[in-house]
Structure I
Amino acid sequence: MTSPVTELPSSPGGTRLIPRAACLVACVAFSLHFFLWAPRLTYGFAMYYTFARLALQGESLDRAYDDAYFQAKLREFGFDLRDEPNNIPTAGLAFMPVAWLPPTAARIAWSCISLASLAYALVLLFGISGIRAAGNTGMWLLTLVFLWKPAYDTVAFGQVYFLLLLLFALSMKGLMRDRVAGTSVPLSLAFLVKGYGIVPALLLALRRRWKEFGLAVAVTAGIIVATLPLFGIQAWSGFLSTVLPSLGNSPSSAHVAYQTINGFLRHFFTFDPVWAPHPLIVLPGAAVTVLSYGISTAAVILVLFRSRLGRGPDTFLSFGTALAAGVVTAPMAEEYHFVLFIPLIFALAAGFETPGRAGEWKTYGTLMAALAVLLMAAPLHYKGLQDSPFPVGLLAYPKLYSGLALLIYSCGVLKRSEPGAGHAAG
């Protein structure tokens, strides 16, 4: 169930016209971007397609994590580019419906599937939040989504994040309606596609939602076992021995493209002539790893202990916050990963309009949250600061800063709305 939401009052004329005009402009811009990039063969899509194509052709994935072999297969399948085999073996499952097609046709088909996933995810998020898509607030949210730079990157690189957004929206809907399978199965599928969903699963365990947590684990394990004949146990062995130990620990993870806590620490506390040329202090790699895991774990713990699960808006906000926390604490996350902040933004927008709760949401860092959302949405050229020395290099992590600011804000909101907490007047 969702709480009823009262739309912000609208008056005739400009205040109703402006959000609709803004939404139309944003939709046109997003559509043009989609049609421009939908047929292009890029990295990201190439990796997923190759994994799926190998499986469909019955070829062994035992060597899929051997770089020379993988690059040869990319060329064989028609990709004139380089991509890294750095995802779990089941990452190709989502692309099997299109991998039988030639690469360009498959890219177009996948782009359409991805766009449909975004559309359905937005329908679900509006339903969960109680916000009317045709109202002023709904129009502004759609404008934000259609100008969201991470969404543009998801389209450009044929990524999976609109599908993940849909799966997490389905999981949220299941959780809000106390549907065990509806909560757990989409969560499991999201993990199998990209490895996301661990923090929301931990939230289920912490809040004693054992049926949902147990089913999520069981479905994940069951699909992995069931697909062993397709992918081969050696593929998992190669992932666990080759990719997982170096995930977030390689020199390239210090590049500013990775807007995470781990990427930030490696950029400023390790040295590499290419990836981290201007560290503030050079620490041993093991020390940076411990520091990264320590800070990330502390951030996840804070989010989990602030979150609550029930039927009201706090459940939506808690799940959205847990999902977003998984992005900034991931070993590596490029800008398109920040599509997964969209549920949190819907939850915050719903909270601003819930009758009787406006004060507790609006008095805690509202300006900081609004600026963080705009910063996350903006098309900033921060990668150009890769070789900038400290302190200018600090400007190279705007998405990380905005993500952390939104997590801090949402945790503050959850704390203020705890039973028995003092509520400030609007």
Structure II
Amino acid sequence: MNIKSAGIKVLLAAFILSALLIPASAATYDPWVESGSGYMINNVCIDVTVGINETDVVNNSSAQIRVYEWKDKWTEVYNRSSMSLDDSVNFSASDGNYSVRVLDFRDGMRGNVKLEIWTSANVTNNALVTGGHNEAVGSGKPELKITKTVTPQNITVGDMVTVTVYVENTGQYEAENVTITDPGLYQYPLTMVNIVTNNSYPQSFKKGENKTVLVYQLKSMEPGSITLAAATATATNSVGTQYSGYNSTNMPKVDIAEMLALVFTNQINNGTTVDYYTQSKLQGTLTIRNIGTIPAENIHIDFPLPPNAKLKIDGKEETSGLDDRQMLDIDRLMPNNERIITYTVTATAQGYYEIEPSYSYLYNGSAKSGEIDKVSYRAIGNSTIAALLNYRYFFVLPILLIAGAAVFIWKRYREYKF
């Protein structure tokens, strides 16, 4: 093997090794930087002060570098007081490693230095900065507020709700490539019906900007209570740093009531007081309406009675009674139809009475049951009648004497007549 071919192989091996060691995202720049200015890569600004030796500019001049990184404000992370020709330094920043080497000097109003800058960072922006970091603005983490609302929050099976997702940039920096993800689009028992507005694609938000990014409609399929999942977002700042973990902090809730076919309205029509001496009565009306789409069947109404209370159903459909309750049964009630049941209530003793009726029926093969508005009334006694009844024994003897006298006179009259 000759020396020439061996040298070529060594150079080739060195090239392959360097290619493997240098990250694919690495970048190298060689700017001329004037004294008092700087060179910015991402959020790193390399400020330069140049001291020129007029007798030997190239070999005897020097440069001072101070490195600043933007962390919501400029923070010094490295400095080197004097660098001559071919001197190099290495430092690290949050986005990667950096290396700076002095390549050349030249005269000028303030003096200039040519730097070789290498970085392993994923470079999104780089430029000369006149005046250094004091004249530059870095880019920090965007602050996004995600708000999710739902209307209405109380619905019945089969009803729809509208969900709206807003995003606001509440921070100091522009947010770019903002992408919204909302798992609430597919959250059973609410199912997707329609997407009204969809701005969830990557977009930018300026400082203070607020946008509606999603509006969609969901239909309720089953009863229950469901808390909608939080919407999330990802974003980058102006230099390409990516951020995640933005979540809607409010957790809207939807309460889904079971769809009922029958609506019961119960009321007393002529006051709230009865007289238990005279057995006066109050008249009540129970209205049953079928607001569903199919017949309701096997409708049963139960009127449990407290002691001394009386209730009489005036004969609609089949009724039955026990000592402590009255019952009503209706075979079927068609959609968009109603049944009006009349009844009367009274009491046999003084007191306050509450009758709390309940219902049960079959609808679409499912048993439904619940409570009906209660009937409340008071039983009192008429004071005049009560007084007369309390003194009735004082009238018994006079009445008997008068009755006896009448009988005696009548008999005498009969005897003298014949």
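Brief remarks follow.
- Which entry (I, II) yields the derived value 1.5 for distance in nm of label points 7 Å out along Cα→Cβ at positions 90 and 218: I
- Per FRET efficiency 1/(1 + (r/R0)^6) of positions 146 and 338 (r between Cβ atoms, R0 = 41 Å, to 0.05), the highest-valued of structures I, II: I
- Per FRET efficiency 1/(1 + (r/R0)^6) of positions 42 and 274 (r between Cβ atoms, R0 = 35 Å, to 0.05), the highest-valued of structures I, II: I
- The greatest value of distance in nm of label points 7 Å out along Cα→Cβ at positions 58 and 378 among structures I, II is that of II.
- Which of I, II yields 14.6 [mean count of other Cβ atoms within 10 Å over residues 66-73, calculated]: I
- Structure responsible for 2.2, with distance in nm of label points 7 Å out along Cα→Cβ at positions 98 and 346 calculated and labels I, II on offer: I
- Value 9.1, calculated as distance in nm of label points 7 Å out along Cα→Cβ at positions 34 and 290, assigned to which of I, II: II
- Value -19000, calculated as helix-only ellipticity at 222 nm (-39500 (n - 2.57) for each DSSP H run of 4 or more, over all residues; to 500), assigned to which of I, II: I
- Comparing Cα Rg over 2.2 N^0.38 Å across structures I, II, the highest figure is found for II.
- Structure with the greatest value (metric relative contact order in percent (Cα under 8 Å, 6 or more apart), set I, II): I
Taken together, the values in this text are just the output of simple stated rules run on the coordinates, not laboratory data. Every value quoted in this text rests on a predicted model; they were computed, and no experiment measured them. Cβ atoms are built from the backbone, for glycine too; each structure is taken alone.
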